[in-house]
Each structure stands twice: as structure tokens, then as C-alpha cells.
Structure I
Amino acid sequence: MSVITEEPREETLSFWPRHNEAIYKRLESKHSWLEEKGIAREKEADPLEHEMTLNIGPQHPATHGVLRCAVKLDGETIDKCVIDIGYLHRGLEKVAENKTYQEFMPYTDRMDYLSPYSNNVAWCLAVEKLAGIECPERAQWIRMMMCELARISAHLLWMGVGLMDAGAVSVFLWCFKYREDLYSIFDEIAGQRLTVSHSRIGGVASEPSEEGIAMIKAFADSFPEAVAGWKKLLNRNRIWVDRNVGVGVLTADEVIEFGMTGPNLRGSGIPYDVRRFEPYLKYDDVDFIIPMREEGDSLARYLIRLEEMEESVKIIKQCLAKLPSVRGPIRVDDAKKGYPSKDEVYYSMEGLIHDFMYTDTGVCPPKGVWSYHAIEAPKGELGFYLQSDGTGQPYRARMNTPSFTNLQALEPMMEGAPMGDMVILIGTIDPVLGESDK
């Protein structure tokens, strides 16, 4: 194993700036795993003849965000990879501790910005668990339906961008056609296309309009035909299959060791889904299956996400069938636990006072209590840990984000892989750095 002294060799400085010396030290020790396998190497006179050190990112389209992959190549094979995250760090956990519980909810839109509705619901469920708030049944069905639409939206972007990385531009356009339909639905239901902020602590902001319900029904009826077309086009496509089969293989033990969740976990034979094993909202009242594959490669993870979109459509249809029979409020009827209705605010002095006080202070859970609540977000388990000091702001807020945990497997996946598989390996993890760099 090479040892870096206080004065690095001259040729090392040609590859790396001084402020990256720590990462360089990790790369310089790449021969340790080769030596363990009994592979001896002689130092070449010209280090560029066989080895090359490259920075992929943080400004690179294939990294799906400001992700930096520092790799050392032996020819076209990645000998060593170091993942460098943190370029989007905004201190969200500290921001949460300086906002009221409701004030922070819009910040969750900016975490996994491909599925903001799921983030909103995860935060609200954690706060409701902390404060002992029971969300009305109708609001739970609305939340669940919109979360599944967000799951489809996130998977559509993953599939479109992943296929474009592999050279199939036409599928990218088809995926975004349906994402545009979903954006129109979010716009109609929540008033925003992307950063929806539709959930509220204790319920949801507004009742879905009749036009919005009709748009959801139309989407749920037409989307399965599109998925069937993609299956016919891609599942036996020689180029797409060969590009993914056997790439980035992870065993069941490895995904558990790395702490992976979501489709990356289920693609390696672990059928864990928070919606089934720790049901929240109304998931224990709907029928759906947990797609699972045992191959553990990139193709398996693609098939998992494709099947998950079909299951999401089934859940959405069950929600649509249940909504007409579930009457009642969409927010908790308690001025200390949720916003009053707009009718109260506009036409009564008490309602206006309650609205002002809730905006100023908000819900105040008991002092000393804590809670952790997780949901099955499109990328895996998204959970919030909260501690209360009795005020309207959390004393401690911590986030368990799936992109951060899933990225832990990217280094070993890349080492030993061809450089040409880099875009497939990053894409199959499906990271969003907005929630990884929290």
C-alpha cells in the first residue's frame, strides 16, 4: 500500500488540487484490494500509459445532479471510485429547527423535487405522530392517491432520463408527455405544477375539484396502455437488455449491508415495502403487490420500477372508487392542531384569530416527546425524526433520505466495472442530490 507523506509526489499534484488531497489519499490506496487478491503490479515509467484519474461531475449531465465521482482508471476499467457529495448542502435539518412545523413543510418540496407530494406527506405524518393528531379519513385517501401519482411521475423521469443516457431519446419524450399530464393534474389539485405544498398538518389544503378528479380518472385509464407499449418496446430490446443485464449486480446481503431501500432493495430479492410492513394512511385497505426481482442487476431494477407504476395505477383507481363514499372534513377541526377553513377565516373573527395564531406559532407538541415516521417514497424509505421542546418549532429534526443511503453502494458497484457502464450505474441508483445533500 502506498503511503502519502506530508510532501506529496510531484506527479500526484498534476492530477489533483491540494484541496482534494484527502480524496487523493483514498484513491492512492487502490492497490490494497488488488494485493489481497494476489495481483501484483509493477510501476510503469509513464503513469498515463495504463492509469488515468478522472473527475466525472459535479457538473456533468450523467451524474443526475451535482454528484462528483472521482475515478481511477486502468485502461477502460474503473479500479477505484470515490463519491463526493455535499455540493447542494443547505443545512435543511437546521432550517427545520428554526421554523414552525407548518413553515418547514414547503421546504420538503425542494428535497426530492421529482416527487414533492410524497415529501410533504412524510413530514406531515411525522408531525402528526409527534403531536397526536388524527388526520380525517377523506384527507388520508386524497394524500394516498396523490402520493401514487407522485411515484409514477418520479419513475417516469427516471426511465426517460435513463433511456436517454443509453441512447434512446424517443422514450424520453414519451415519458415526459405523461409527466406533463401529471403536472397538469397537480396544478389543478394543488395550484402548483412542481412545488405543490398541498398537504397541511392535520389534512390537506383543499378539496380536489371535479375537473381534477376527472383528469386523474382519465390518466389512470390511459396510462396502463402506455406501460404495455414500453414493455413491448424495451423488455426484449437487445440493445437495452444487453446494456443492463449483469450490470451493477448487488446481492441480498450487500443491499442490506449498504442500507439500501426502495426499488434498489427489492431488485435484489428483499421484498420490503414500508406501505405493506408498516402501513400508513390507508394502504392496509387497498390491494397491491410488491414487485420483486432476485437478479440484483440494473435490468431487474428497471423492471421493478416499471411494475411499480402499474401497481400505483391500481391503488389510484381504488382511491377514486373510495372517495365518493368517504364524506367529511379534509382537515382536523381543532384550532390548536390545524388551520381553520377559509369560510371561518373570512367570515368570523375567531377564525381569523385562529388562522393568525396558527401561522405565528402553529402546533405545539408536548415537551420531551419524540417520533420517527417513514413512508415508501419513490426512491425508498423517507423518514423524519423529530424531538419536541414544547414550542412551535422542533428541538431536533433529522432526515433519513433514500438517495443518501442508496448512494453508499455506488462506489463498490463502480469498482471493477467498465467506464462505459458509469452512466447506467448512476442512473440505476436513481439519486436526487436535493435530498442526499440535506
Structure II
Amino acid sequence: MSKQIDSTRRDFIKTSTATAGAALAFPSVTFGKPDSSKLKLGWIGCGGRGSGAINQALSADSNVELHAIGEAFQDKADAGLERIKKIHPGKISDNAEKRVFVGLDAYKKVIDSGVDVVLLATPPGFRPQHIKAAVDAGKHVFAEKPMATDAPGVHSVMKSIEKAKKQGTSIVDGFVWRWTYAQRDTYERLLGGELGDIQAIFSSYNNNARKRYVDWNRENTKTDVEYMLRRWYYFTWLSGDHIVEQAVHSIDKMLWAKNDEVPAYVIANGGRQNRGEEEGNIYDHFGVEFSWADGTQGYHFCRQMDNCENGVWDRVYGTKGKYNGESGRKFHAFGNKDGLIWKWNAGPNGERSNNGYQTEHDEMYAAIRDGKPLNTGDRMIKTTLTAMMARTAAYTGKKVTKEMMLASKEQLVPEKISFDMKFPPRAVRHAGRDEVLKPHGWA
């Protein structure tokens, strides 16, 4: 292992996420701040979340325009452009149709097309490669979560984060609850000690099976790569599994409560009970125990199964009381044996109620206009790493430390990908049965 990588790892483990605190205290956004410089946006990844992100980005500032689009597939690129034209007809640059790039190298063409800001919303397996290219080109970056699906990707993103800091360009994450006032108010109180010393943290992300891609199957896709990209959520190399792609939101809040400290180690269970063959190689349930160096324990459960009890809950147990919260319903309360201590409310005129998806862009562009670009990279990559620790612990049946995960040599995402390459989907992992070929390699 090189000294450079080892040094980066030590710095990563030790560094607190100062930028997360800065974002927490960021002032109100001033829309349409006078500025003669039009910001040109590059949109990479035209799926559902990508469509939401470009809509919110174009709504965040009065002097921005969609300049270029990058997509793996022509049909998705065309549909994406048509959708956004209807929503923001005055914010599409002249001849934008000529800057619709298609293919696995489309991201390079978008970045080279003269854009100022790049929105990354492709399947997460591509995120490290796209972040690197955008940062190396000096662009501001909005990156949807998660930021990687394997350890080599984590190291790549860590280097890009540091480079963006040095050159003064934005890296802003899509962990939506970090940008939602209800959660900000709650976690500010938690970190301020209102519940005393934190002893245990619980989270759940239980929901339906999320049937996807009903129009795409082995019969109407030509190659292994097209098949998996059309159905990307179901393949670990592309999504990271649902604990890394979706339930990572809950894991992010657990880390937030611990001031963005990565757990010392993780032990996990998981499996695949109800998924069919058409649903790739990801699990449908996980149960995880996180252990921090100070003795704090964390417990996370996530499930994607139909006809089951659902809920996305957060609970924090402190020496002075307990926090209960439910994502999406703005319920957040502190209590103890004597009753209610505090309950979040939106304020007399609803001023504390906001859409975090919009706020993450509002604050990003306001910061760019102020000449103080946001960099939330440290916290976003720590959350991604922690979710990967949980997945790896479940896949292998082994206790996984943060050092082991950072040292992992397992590379899920090929360095070079083409549509015609032979790349059959990997078999489903079996804890305790599949041989671990290399120390910490999880091959």
C-alpha cells in the first residue's frame, strides 16, 4: 500500500466534517442574486432522481440554464429533455438539442461542453469516475447519493473531495435530510447535548419491494451491460444494494447523531427471501449492528418486501432522554420518563417547513454566488463507507472494521466498460459459505 493512500486514510478517519456544521448554519437563500454570469448546467443521468435534481437546480437561481445532457440511452435522454422543457421552457440554452450526448462516455462530452456545474445522477457505480472527471475539469459538482459502491471508488472520491477543497469548487451531496429544516433543528439539539451522552441509535427503512423496469428484460436488451444498466437498481456493482442506495439515508442520520464519526466495526445479517431471478443479485433485507469506539451501539434494519409492516424511523437514546423521529412526516420529539421535553414544529407561519431536495440546490447556488462554494464531501463519503461496511458484513458474515473496508481490494466496477463486453451478473452472495480469497479483499 502506498504512503499516499495510507496518509489519506488516516486523515479521513481523523477529520471531522466541519463543512456539515457550516451547512447547518448557512443563511437564508437570496433568490436571483444580481450576477452577470450565467451558470451553465450539465445534467448527467436522466432518470427519476436526476429529473428531480435538474428541476430543482433550475429553480434555485434566476441566472442558470441547462446547457448539456449526458445519458447512456437515447430514449432516456430524449424523454428527459422533453420533460424539463415543459417545466423550464425559458431555461434551456440555445441549441441544447445539439449537446445531448449518448453513450457510456457521454459524461466526458458534457463536462467538456462548456458547463460550469455538473449534476451527477447516474447509477452510483459510476459516481467516482464522474466526480473525478468533473473535479479535474474544475467544475462545481452536485452528486446524488451514494458516492461509490466499492472501496476503490471511495478512495477515488476522497481524493476528488480534497482536490475540490484546494481549488475552491463545490461538491454538494444529495443526502436530503441534511438539508431539511426539521432534521437540522433536531440534530442541532442532539449534538448540543439536550439528551445527554448518546448510548444507542436505532433506524429502520422498511418499505415495499419497489418493482421496477417492467419494460426491460433479457429478451429486449442486447448485452449483459445493457440489461444491467436498464435494471441497475438490482445489481450490486451499480446500486451498492438497497442498503447502500436507499437505506443509506437512515445510516446518514445515524452518523449525523455521532458527529459524522465512522463506526469502529459492523456486524450484520442479510439475505434474499422474496426477490425473483429478474431482480438481480441484491438482498431484500438487512439487520445491522454498528459499534463506535466510545461504546455507542447502533442498530439498523431495512427491508424491501410487499405486504409487510413499513416504517422509516429514527431513535436516539441518551442519558437524559430519547428521540423519536419519522422521516417524511416531520415528526420529531424528545422525551424522558417524566414526559415530553421538546417537539419540532414548523413555526407560526410554517417558516421551518421546507423541501430538502430544493434547499440543497438553493444553498449550493447561493454559496457559489457568494464566492464560498460548499464542500460536504467529508460527510457524504463517510456515510457511503459506513453503508458499504454494513453490506459487506452481511455478504460475508464477517465483522468488518473501517480499516478493513478502506483496505478492501474488491473492485465491483470494471475500470473499462463497454456495451458489448462479456459481463454476466455476479451470483448472489452467501454469508459464511462463499470463500474469502484475499485478506480484506472480499473477492
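What follows is calculated from the coordinates using simple rules that are stated; it is not laboratory data. Since we're looking at a predicted model, the values are computed, not measured. Cβ atoms are built from the backbone, for glycine too; each structure is taken alone.
If helix-only ellipticity at 222 nm (-39500 (n - 2.57) for each DSSP H run of 4 or more, over all residues; to 500) is calculated from each of I, II, which structure is the one that comes out at -10500? Before the final figure, lay out the partial values.
Working: I: -14000; II: -10500.
It was calculated from structure II.
Comparing structures I, II by distance in nm of label points 7 Å out along Cα→Cβ at positions 182 and 286, which one has the largest value? Let's see the in-between values first.
Details: I: 1.4; II: 2.4.
Max of distance in nm of label points 7 Å out along Cα→Cβ at positions 182 and 286: II.
Once distance in nm of label points 7 Å out along Cα→Cβ at positions 54 and 374 is calculated for every structure in I, II, which label goes with the largest value?
Details: I: 3.5; II: 2.2.
Looking at the calculated values, the largest one is I.
Compare relative contact order in percent (Cα under 8 Å, 6 or more apart) across structures I, II and report the one with the greatest value.
Working: I: 23; II: 20.
The maximum falls on structure I.
As an exercise: Rg/Rh (Cα atoms, Kirkwood Rh), calculated from one structure in I, II, equals 0.95. Which structure is it?
Values: I: 1.02; II: 0.95.
So the calculation was done on II.
Between I, II, which one scores greatest on FRET efficiency 1/(1 + (r/R0)^6) of positions 70 and 398 (r between Cβ atoms, R0 = 30 Å, to 0.05)?
Working: I: 0.60; II: 0.20.
That would be structure I.
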